Each structure stands twice: as C-alpha cells, then as structure tokens.
1. Hey, helix-only ellipticity at 222 nm (-39500 (n - 2.57) for each DSSP H run of 4 or more, over all residues; to 500) derived from one of P, Q reads -8000; which structure?
2. Given a value of 21.1 for mean count of other Cβ atoms within 10 Å over residues 84-91, point me to the structure among P, Q it was derived from.
3. Out of P, Q, choose the structure whose coordinates give distance in nm of label points 7 Å out along Cα→Cβ at positions 28 and 68 equal to 4.4 when calculated.
4. Once Kirkwood radius over Cα pairs in Å is calculated for all of P, Q, which comes out largest?
5. Between structures P, Q, where is Kirkwood radius over Cα pairs in Å, for residues 76-123 alone highest?
6. Rank structures P, Q by relative contact order in percent (Cα under 8 Å, 6 or more apart) and report only the one at the top, that is, the highest.
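Derivation of every value follows stated rules applied to the coordinates shown; laboratory data play no part. Please read these numbers as outputs of a predicted model, since none were measured by experiment. Cβ atoms are built from the backbone, for glycine too; each structure is taken alone.
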Structure P
Amino acid sequence: MKTYGLIGYPLEHSFSQKYFTGKFDKEGINARYLNFPISSIDDFPELFTHHPYLAGLNVTIPYKEQIFKYLDVIDPTAEKIGAVNVIKITWNNLKYNLKGYNSDIIGFRKSIFPLLTIDHKKALVLGTGGASKAIAEALEQLNIDFRYVSRTPKDDNTFSYDQLTKEIISEHKLIINTTPLGMYPKTGTSPDIPFEALTKEHLLYDLVYNPEETILLKKGREKGAKTKNGLEMLYLQAEEAWKIWNDL
C-alpha cells in the first residue's frame, strides 16, 4: 500500500489526513495518509527508516523552509520563493530521491481569482513566514502590487502594524492574512489592523480555515467587505499535490 503523509508540528487539527483518507475511500485508491508530527526537522530522515515506501509528503508549519536541506531537487518556483509544501519521493534500490514543490501558489491563485475586481490592484500580506512567500508569488502572477505587514519589518517593502493608517488600508483593498492568528484553539486573536477603514470595496482573505470565520473575517464582514477563508485553497493545493505525486 502506498503511503503518503504530512510533516509538521503540531498536527492535531490537520486538514490533510482527513481529506486524503476520504479521497482514497471515495475513489477506491489503495493508499493511506499518515500524520508525522516531528518536533524537530532533524528527525525527518528517520521517517524513511520506519516507512521505506513513502510515495509523497506534504509539509506544513514550521518546516516549509527548514526542509530545504534534505531535498535533492527543488522546483524552480519553490526555490524562488524559498518555501516547499509538497515532496515527491522516488525510489531506486531502496534509495530515495526527494523533490520539493509548492502547491500553495496555485491553490491560492485559483481560489482568489474569481473574487478579484478592478479595486484590487494593491494588497497587504499580513505575515512574512513560509505561507506568505507563496501568496506573494501568486500576487505577482496576478499582477497585483503588494506590501508585507510584520511585527518586525526588515525592509522597505514591509509595514509594521503600528504604521498601518486609514490611508494605507484605503489604498490597499486586498488584505491577506498568512499568520496563524485566529486559528483554533486561539480563536480570540486577530491581526491588529485599522478595521474602521474597511469598506465594501475591500476583500479580506484569511488562510486560516478553522474556525470558518475568524475575528478578522467577522470584523471585515461587519464593515461590508467581501471575505473568504482558506478552506478552498486547501482543497485546491491538496489536489495539486496529488497531481505532482502521480505525474498527472
């Protein structure tokens, strides 16, 4: 039986295992999907000792960047953005070869594209972690200018949250949260932006999908903004991962 899985830490509320297990059952695929909650990326090679026939892996927080040192080949787009969330595994005489990809880019792009209007020429990307890099690449592909927002800005293309004004929010009608703020179980948290500046022309996209409506999305909806969580993006990136693993 082919084995696929997810590495990250922690993984108690992982989407991927439930999704792929359901997919395998529905489509009659003889495979299984396991969670591998490794507390350190240094434990990664041990997976292949216990599971010598792994066929593919997903990668989630906090290892989308740390995994690079273990990869034999990296897809050019994933290398450009510096984040991998899919690993294709091939075997030859019990030796494995690992190639890294990023399916978050296409998942986000396909998910947000139907919602975009002429108002969404500029975006704010909340967070600067591995997920934000995939979002930034997708925005570039969509020809949308963007600035990052971080608690600790390191360059001229990044605002601090303290720098956000009503004018900046008014200028950037697309706001994407790539941080875990608001994610279960800490649902009472939210990125600190000037919510009073939001309008019906704004689109708020939160990569968090549990809960279905975060505080960020709730406050945006109350101001008339369009809102969307990250669940569809997860489905789309998962299907893209399946295509990568199986050369579809």
Structure Q
Amino acid sequence: MSLIPSLSLEKQLETLGLATFATIYQDLAKRMEKEHKSFVDFLKELTESEINHRYQKRVERLLKQAKLPRNKLLNDFDISRIPGISRAHIQTLAQGDFMDRYENLLIFGNPGTGKTHLSIALAREWCLQNRKVFYISAACLVQHLLKAKADLKLEQFIKRMDAFEILIIDDISYIPFDRQETDVLFTLLSARYETRSIAITSNLPFAKWEQIFKDTMTTAACIDRLVHHATVLELNTESYRIASAKKRSLK
C-alpha cells in the first residue's frame, strides 16, 4: 500500500527530477510503438534524452558562470598562422586534462595575434568538457582583490576562486600595477600554486615582467610558480587585425 498521495506519472517523474522524461515519454512511446521497438529501446532513448538535456543545461550554467566576454570558437582560430603550434596541440589543451595535474597555460604574443580569442575559445571548450572556468581581465581581478583586502575578505575571495578549476587572467601586461596591487595579485597566484590551474595572456615576455611586479624577487617568485608546471604558447605572428586590414586594402 502506498504511503504517499496518488500522483500522475508526470508528477512522479517531476518529483524524481526527470523533467525530460515527463515531457517526451508519451510522444516517444507512440513513435516506438509504430517502429515496433522494444521496451528496452524505449527506455534507452528516453534515458539518453534525459542525459543530453541535463548535459546541455549544465553547460549553459558553466558558460554563464565563466563570464566569457565574447563568443569565440576554436574552429575560427587560424592556427596555421602561428609557427610552431599544431592543431593537435591545441586540441589536446582543449580537452583540459592538464587541470587534473594543476598545470598552467601561459599565452604570449604581440597585440592582435589572437591571445584573447584563443583563451576565450579554449575556455568555452573547457566548459563543454564539464570544467568550472572563470574568465577575468587582469585589471578587473586586481580591483576585486583590492576591495576584498580592504573589506578584510581577501582569504574568502581567494577561496571562492578556488572553486574554479582554472582561472583565466587576460591581458596581465596592460596594467601598470603599483606595489599594493602586485602584492594581492601575487597572493592569489601563490595560493593557486599546485592546487588549481591558471591561464594567463600577456604581451610581455617574462624578461620584461619586472614592469608588472616592480622588483626582481617578486617577479622571479611569480614566474617560478607559474612556469613550474606549465604549457607556454608563443603566438609569434603578425597581428590578425593588421593582416586583415592589408587584405582589405588589396581588394
């Protein structure tokens, strides 16, 4: 004897969190009957539909949570323009397995070479791989860190960032940081060392990072932590925007 009130099948499925089951089971049952499919075939397709729906909803949440500034696709990134980097290498990075080893990704190159495009496109792929990603510009990140420190909540902010498997910091070289800003940034980078992954884009090679961190010791310590377990991509090519302008001018 049932101990709960009698519910319709739709309500029972919704109670179990099987929203897709509830939505499609009747139409699917009719189709499977016409096609003379078995109950097992019916259940298999119903289950696959539920799994696919849940995957799509989760990816939507992850993409929203990632705060990607634009929609950039990996297929639109012209890897053939970049000497020394293969599509297979980029596809391996897109799988995101390096995050399980708490490794980093460092992307260097002159303005317009595609660093931001590549980082956004990879971030999108990582979300599709069910990874928790957070994308932020260096300038915005530093302001968040300074506010957290002023509110005596720097540790809590860093712990919130710890929820993300990879933190993508875009354009770290654009900001003329002062010492207070570099201190909080270094604190965050140090906290993620060998515990979570970081991806960074920069116009400046490591040899010029003293322009960012101001003193030799902090610069060396930061580079050491980032590079210890890292893949470094150098986009040594002409600016994509300049190349496109040249092509347009020739038409």
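1. Values: P: -8000; Q: -17000.
It was calculated from structure P.
2. Working: P: 21.1; Q: 12.8.
Attributed to the structure labelled P.
3. On the way: P: 4.4; Q: 2.8.
It was calculated from structure P.
4. Numbers: P: 18.9; Q: 21.2.
Result for Kirkwood radius over Cα pairs in Å over P, Q: largest is Q.
5. Values: P: 13.2; Q: 11.6.
Answer by largest value of Kirkwood radius over Cα pairs in Å, for residues 76-123 alone: P.
6. Values: P: 15; Q: 24.
Largest one: structure Q.
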